[in-house]
Structures are given as C-alpha cells and as structure tokens.
Structure P
Amino acid sequence: MMLAHYHGQTVNFSELGRSFGAADTTVRRYLDILSGTFMVRQLPPWFENIGKRQVKAPKLYLRDSGLFHTLLGIRDKDELRRHPKLGTSWEGLAIETVVRHHGAAEGECYLWSTHGRAELDLLIVVEGRRIGYEVKYTETPRATQSMQTARTDLRLDDLHVVYPGERCFPLADGIDAMGLGALAAKDLAIRI
C-alpha cells in the first residue's frame, strides 16, 4: 500500500527505508524483486552530458492499474475521477501501453528530468532512435516549453503527447498528440 502512494513519483530509497524501518539497500533489493516479477516498473533516469543538472533517481509505477486502484481503495470509475491520484494512474496506464506497443525492453525505457523543471515522462531508445512521450490527462493537449526543451536537448526523433482521446494530430513542429485509443487500435490491428 505504501508503494501505491509512490506511484508516478521519483523514488527516495532512504525515505522509503525509514518508513519501512529498513535500510535503503534492503528497500532497493525488494523493489528489484518486485520489478523482476513485473509488479513494479522502476523507470530509470536517462543521463547525458547536456550542460544541465539532471535528476538521477528512478520513478516508480505499479504496473497493474487494477492492483494500484485496489491498494488505494478506489472501487469504480466515479471514485477514480474524484481521486487525487487520477493523473498518476493515467500516467502509469499510458506508459505501460506505450512500452508494450513498442515491445521495448527494460534497458530501452527511461525518464528524463532536469532540476530546471524540463522533463519527459518516457524516453524509448531503440534501434538508434529516440522517441519521447509526455503523458497528459486532458482532452486538449498542447505543446509546452518543457517539451520543446526535451526535444532539442535530447535530439528526439519523435515526441508524442499521449492523452485519453481517440485522435492523433500535430501540436507543434516535431510534436504530436496521440490518443491512447488510437494507439490501442493500432496494436489490435497488428495482432489481427
């Protein structure tokens, strides 16, 4: 239940260790076990020498949104819509869907964030390509300065804003909105 409250947040192993009454090394070991059993995703940070201070801690996600909701006591859609973790719930679901869509391995998925507040929820580095994803729970996604910074600093091949819609459309030069429904439909068409 305690891990559910860290869903979508940068992990502070020492703080978790204090909460559990255990050493941070023990917490890391247990999280590695939970990651190995596909219960938890620890999204590691991407580092690159870009002249900016970058965040160097992973983010934690419970991979099963049903389990996440159960641990938080969320019983139905109405309760989820009123819950303060709605955005991070959506973020976890979208990240798992995008990773599955790409068939990306653990060593190909990262987060990126600077201390200057530029960030990218998901960076997939596969076959020499850098594909960025920002996840927004909104019906009207828009490009932000943070996205422009990520696109430039990381030299992204593509940058997508995943939102809970059905359509895909351009937002700015090199940045497009991608409805999660459209992504799921592509996956279904590929499997059929």
Structure Q
Amino acid sequence: MAKKIIVVFVEGDSEEVFYSKLCKYLQTIKGTANKIIIKNLKGIGNYESKAYAKLKNEVIPKFKNANIIVFCSYDTDVFNIPFQQKPPVDWKKVESKISTLGYNIIHLRAEKSIEDWFLKDINGLCSFLGITVPKKIKGRNGFEKMKNLFLKGKKVYQKGFNVGNFVDKLNFDVLFSALEDDLTDLKSNM
C-alpha cells in the first residue's frame, strides 16, 4: 500500500501553527504516522492557483506513489458578508482545478474564524495570559474577543504573530471535543 500523505492548505500563519499541532495531536490519538504537509498560502487571494501550483510542483513530484489526501482550510467569516456580490474564493473552481491533478479536496471550515476555535479552550488561553476566565468577553467576533482577552493579560494579539506561544498551551483534548464534528474528516484520514 502506498504511503498516505495529508496535505493541508491554510490561509495564514495562525492556521499553520494550529493545524500543525492539531494534526500531531490527531496522529497521537489515532496511533498513525502518516506524513503531514501544511502549506501556507499567505491569504485567500488566488487560493485556486496557489493551492494548485503548490500541489502540482511541490507535493506530487516528491510523493508520486503516495496516497495524497488534500484538505483546504479556511475561515468562513469572509464568505458570509451581507450584500457581497462575489465571494473571495470560488470553491467550485478550486475543486475543479485540483481535480485536474486527480485529487478531490476536503474542506476544513472554521466557522467564522480560527480565533473562534481558539476560544473553545478559554481556560487554556486565560492560563497562558495569567488571567481569570471572564464571565463575558467583549467583541463582535472571535478576532475582537481574542484582542480584548489578550489586553486583559497585558499582551497584544495580532493575527498570525507569535500564535505558537499560546497554541502550545491549548488543551487539544478540549478543542477536539468541542470541534469534533468540524474535524471528523481530518481525524478519519489521519
């Protein structure tokens, strides 16, 4: 049987750190050692061509005889903007282009944003920040809530910067339990 390669395309640095740790966690609980490749697309602009090019030029040539499973992760908040005429990524086009290489994609949708997922382990975040868990976090979305939570801990939250510092402190048992439905496909393919 060909070796299994899990390729996860991510939007940015925060997701790259998070999915690296998450995949290692899932491998541990499943007892597998498949190769995990996280490809940071540095934003969702040109997702279609960037994912295609990285898969075609960087992954497939190195793993010709492998069973390659392709995941595309993204935040859904930018796809739910009222009165938006054209979404930033046409997922049908992404799927079509990747299929020309002989692969299907599996979507990993962070409902709203990856910050909403981080907030699922509020105890781990507050422990990292050295603050007590607040009854309510101010902010209209996960990003604003993270910024306000970090301010309480006298730190600055910037999307993509130094997320490894707190991602290391997150309890992936708690996160996986809260996100199990969202991560079923990823877990089953580990």
Structure R
Amino acid sequence: MFDWLKNINKDYPEFWKRYLGKFDKKPERYVILRAHMSGNNPSKDVIYSIGAVSVIHDQIIVGDAFEVMIYQYKYLHDNGLPNDFIVESPLQKMHEPQAIEELVNFLENSIIVGHRIHHEVDLINEALSKMAAGRLRNEALDLEIMHRKWKDTDHHYSIDELMNEHKLPRGEMWTASEEAYNLALIFLTLKSKLGIK
C-alpha cells in the first residue's frame, strides 16, 4: 500500500547510508567515468573494469582518480571467454561488491560524465541491487548528447569522432582510466563551448 514508507526505513548497507548522506549539498566535482563491459544489457552483462578521473573548477585532477579490474570469472567461464586480460593486468583487482562499494565511495555526490553514460549507470545500478543498495542518485551528463546539442544534430558520435570534431590529441585508450582522461578533455571542451558553469 505505502511502498515509499518501506524505502525510507530500508536497512541499507553502511556504505550506502554514507553515500546518501552526501547529497545535502550541491556538487562542485565532476567524475568522468568509463567502464569496460561485456555488453549493455544489465540483466546479463557485467562490468570488468572501471576508470574515473575528477574535474574540479575546469581542471582535470589526475591525483583524484579511480581504477579497478573486476573479477568476473564466472561470467567469462560460462560464456567461454578468456580471462587472461584480468589475470595478467597490473591494475588493482577486486570482486564486484567491493569494487562497486569503492566506486560509490569515490563518486560521493559528484556529477557523473561519460560517453553514453546510461549504459554504465544501468550496469552499476544492477550491481548495487545485488548488494541490497539503491540506485545511483548522481546527476549524469552524456558527452554525445552535449555534442549533439552544440552541433544541433541528431547524428551519433563515437569517442574517436568526438576527439576529431574538437581537434583534441588522442592519448592512449587501452584502459578504462585512459579513456576516462580522454573523455575529460572532451568534457572540458564542450563545457566551455556550451557555457556550462
């Protein structure tokens, strides 16, 4: 009958309660997020790496970054996919619940920015649901939508096309964090062109 009452008193994990407490003030930080995923279907796909970097006052803060590989052996094994790239990666590795909790702690109340960011948010929310937590409350900005607004077009743009359109130097894009850095360059360019404060 009053389903919303159940949510108010829900016994969330402690990390989630701390996260919810961060939204009493306006965010001053953007987090540029990139996840490597097996696909875009939250009911069957998984995230196997996440990279993120902060932007504060129009500066990329490389010291305020997040990067992790996520153990997804069962998914890979069940689908006959190799897991060598996870085993051999020098990046920090965590199991999914720990990685998602660390990501939420990193995000706090920041505005999330990414390329087709709804795909990442959907898979993160799916992982959170398995942890008896809620859905992300962060505002999200999509770079492709920002670019389309600036160009006044409905054309779809890959990350490479966005880099080329804005004449940005394309750095390495092997890891999720390297992609996040390139997305941060696109974001700062579009933020300026669109007059976003």
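So if we calculate distance in nm of label points 7 Å out along Cα→Cβ at positions 39 and 119 for every structure here (P, Q, R), which label has the highest result?
Largest one: structure Q.
Identify which of structures P, Q, R gives the largest calculated value of mean projected area of the Cα convex hull in nm².
Top value of mean projected area of the Cα convex hull in nm² goes to structure R.
No value in this document is a laboratory result; all are computed from the given coordinates. Not measured: the values here are computed from a predicted model. Cβ atoms are built from the backbone, for glycine too; each structure is taken alone.
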